[in-house]
Structure P
Amino acid sequence: MCAIVGIFGNEKASRLASLALFSMQHRGQEATGISSSCDGKIHTIKNRGLVSDVFTNEALDYLKGNMAIGHNRYSTAGGDSILDAQPVFAKYKLGEISIVHNGNLINKDEIREELIDKGAIFQTGMDTENLIHLIAKNSKNRLRDRIKEALDKTIGAYCFIIQSRSKQFVIRDRYGIRPLSLGKIKSGGYIVASETCAFDLVDAEYIRDVKPGEMLVFDEKNEEPESIQLYEPEFRPCAFEYVYFARPDSVIDGKNVYRTRENMGRALAKNDKGSTISYDMVVPVPDSGVPAALGYAAESGIPFEYGIIRNHYVGRTFIEPTQEMRNLKVRMKLSPMKSLIAGKSLLVIDDSIVRGTTSKRIVKMLKEAGAKEVHFRVASPEIKFPCFYGIDTPTKEELISHRMTKEEIEKYIEADSLEYLSIEDLTDSIGNDRDYALESFNGDYFVKK
């Protein structure tokens, strides 16, 4: 779920990269970093914390040059050490190199063991470092050829931006699981970013999405990036991007995220038609539940109300690395509107239920605030399987829908009723013009080792 960005051909590259990362802070809050290239040298600053804390004016003045890459960290591989922050930098035979990565490599352990057996020494716990070693140990004379042979040994979901002293290489895996878009900066140069919301802040125009299996090469000798189709596309974008990950104002692979979430809410309302239960208001779990709640309200005619207020100075709870931190942030982040909901029957909409602890706390909070009934609706299917393509659900035991039936979950979270979106309704809401990565819902692990 990390955010990555590449800026090429603009003298304010590092500052634009920091703005892009700021706009994509929702994709990772553990650490952030930027590498810039200037006069044949790569300079890197990275640290734990938020973009606004790490990239001061002094830091950005240090990161000179007309090209830069950046990263916001959400850990699915590695630990919380500063060494596991990105970009990952190294010196090797052809010079200096820096890499940022969004995704998860499912054969990372096997590759790492092979590299260690051949004498490689690893500095981090990240799967991204595998690529550095594979590139460095290759004997090809051109970096692009080394990258291609390294990718041939790499299996999983990935968007890479690789920066040398004078070029940038942008690669998206053949399935296009994680998003990546290309834009033109009005003040000069190009931007590649995980989400199009980054384009607005740097005043860039969207050009297109990076194609599945494509490599773009940015070179000062060429006005436009060179496109190389490395692999035959087998397009399967991640459906969870539309459910939760992406900012609602982003367009992911041609789909407006806000509209898809609104459609999910409308589908929930259609499924509830004919129900004997009456609701006084539709209440979203902010912020990711808001578009679906608006869709439900529009379809059902039931009033939409902000019955829960969010403290926006607290980050996203799902992407916190420990359950203890997730529980604490739920208490800090959400507050009920007691005067509004007291004595009322609430239809509460959230984007998903993963571990169930957050939903249980929300229902309890609303009932303690005086709600007569809390009916819970989920704008996604039941998450029954772990994802190995970049979402932090590594074991089945963490997933409440793997351990419990819908009726058991309803009882556990103490809701008066509970309903989910079906897989069919989810894909209808996003658009049935393509296949999607749905492994969290149906266990179809289509990327094989």
Structure Q
Amino acid sequence: MLSSLLVANRGEIARRILRTARRLDVRTIAVYSEADADLPFVKEADEAVPIGPANPAQSYRNAEAVLAAAKATGAEAIHPGYGFLSENAAFARAVVDNGLIWVGPGPEAIAAMGDKINARNLMAAAGVPVAPGTTDPATSADAALEAAVAIGFPVMVKAAAGGGGMGMAVAEDAGGLRAEYEKVRAFAERMFGDGSVLIERYFPRVRHIEVQILGLADGRVVALGERECSVQRRNQKLVEESPSPALTPQQRSELLQAAVRAGEAVAYRNAGTVECLFDPAAGQFFFLEMNTRLQVEHPVTEAVFGLDLVEEQLRVASGLAPGFDPDALTVTGHAIEVRVNAEDPRRFLPGPGAITTWVEPAGEGVRVDSGYTAGNLVTPNYDSLMAKLVVHGADRTDALRRLRAAVAGFEIAGPKVNLAFFAELLDNPEFVGGDYDTGIVGRMREGKK
């Protein structure tokens, strides 16, 4: 096992990684911005290094500052968490070139999957189903329109270099396509430095299901079940559960096998996620993208498999065998995670502020991964995620029961908080029945079914 680890992230994911590293007797180093100096993760590391002001471009996305901190503290490895530099192939390469261990897939795999068009083409060549779409960037609005007509409206206009639900828009007709193309292209250029645009079929009633894969040190790729991620706002996830209530055993088997093929196609190592769209009416799934990092929602997989995915990441990075038998994986019960964000529960607009009350729920099958506590300030500089509330039950009904109690028992005052939305969702017949899709939040807000 590696001896020391720098966590190049903040908040709840930094705390979560530090927790496992401490258990494994790995020396821990945190890096933090000026805005985060008082957060729990800074105090919980063995050593903490300030790396810049609140602006993430000058701190958490500042590769030079992170590498300098690693060198100054004698860190052996860097774990990027999610977001920030986690899917930056150039940073991963710089880590390796500086003689450090990168806790993640190789730079080549990150680069291959970072461009959505290239990723689609690679997956299609590997026999992984992909939705109808362009195999090359649409270089103009006219080219985008030509592609959309061939695919058939409605279509999704997507930033090829995007991620995390950003840089996506739906076009219903030719006029809408031209407008959305220009918006997405400009956004992608500004946010990702790459204005390449992909046109892909849009499925109005579809589910978002992903597979957790783990590329082992010996070269094997294993699938650790699937996660249902269809409760979303602005194409970003709010709730995840495992197993998905949508799949038959045959569909699940086919999905997991396809995810393994996807990982094998890029010689994948460490943790990653193969995201898919599932059309329940046709019973078909299509490759969406691969996230070359640990996901926010990894705890639901940990709950049903009884694993610590961060430990498995560190084991792979250290060249060690997994801490479980890949040929004897079994799912136990059902797990659900909700993302507790500093945002209002109706329009989902950010509402940062000072936390005056923070009381976490407890009980059998309840887990809270939090980045804050009472007295901390939630600033507008970063994502609004404050904590992840995860429950594990004997089955989905049991998990829903535990989640209702846990949501009711989570007390947060100061910033805005979306807990009331989850209470509403847990009374929604679609969600409770398991027969929902990515449009559920929109229908809830519009009062439709």
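What follows is calculated from the coordinates using simple rules that are stated; it is not laboratory data. In this text the structure is predicted, and so the values were computed from the model without any measurement. Cβ atoms are built from the backbone, for glycine too; each structure is taken alone.
Below, the figures for the structure above:
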{"item": "If helix-only ellipticity at 222 nm (-39500 (n - 2.57) for each DSSP H run of 4 or more, over all residues; to 500) is computed and equals -8000, the structure in P, Q", "result": "P"}
{"item": "Distance in nm of label points 7 Å out along Cα→Cβ at positions 69 and 173 - structure with the largest value, from P, Q", "result": "Q"}
{"item": "Source structure (of P, Q) for Rg/Rh (Cα atoms, Kirkwood Rh), for residues 125-236 alone, computed value 0.97", "result": "P"}
{"item": "Which of P, Q yields 21.0, 59 [Rg and Dmax of the Cα atoms in Å, calculated]", "result": "Q"}
{"item": "Comparison of P, Q by mean count of other Cβ atoms within 10 Å over residues 269-276 - largest value held by", "result": "Q"}
{"item": "Origin of the value 0.95, where FRET efficiency 1/(1 + (r/R0)^6) of positions 13 and 413 (r between Cβ atoms, R0 = 41 Å, to 0.05) was derived from one of P, Q", "result": "Q"}
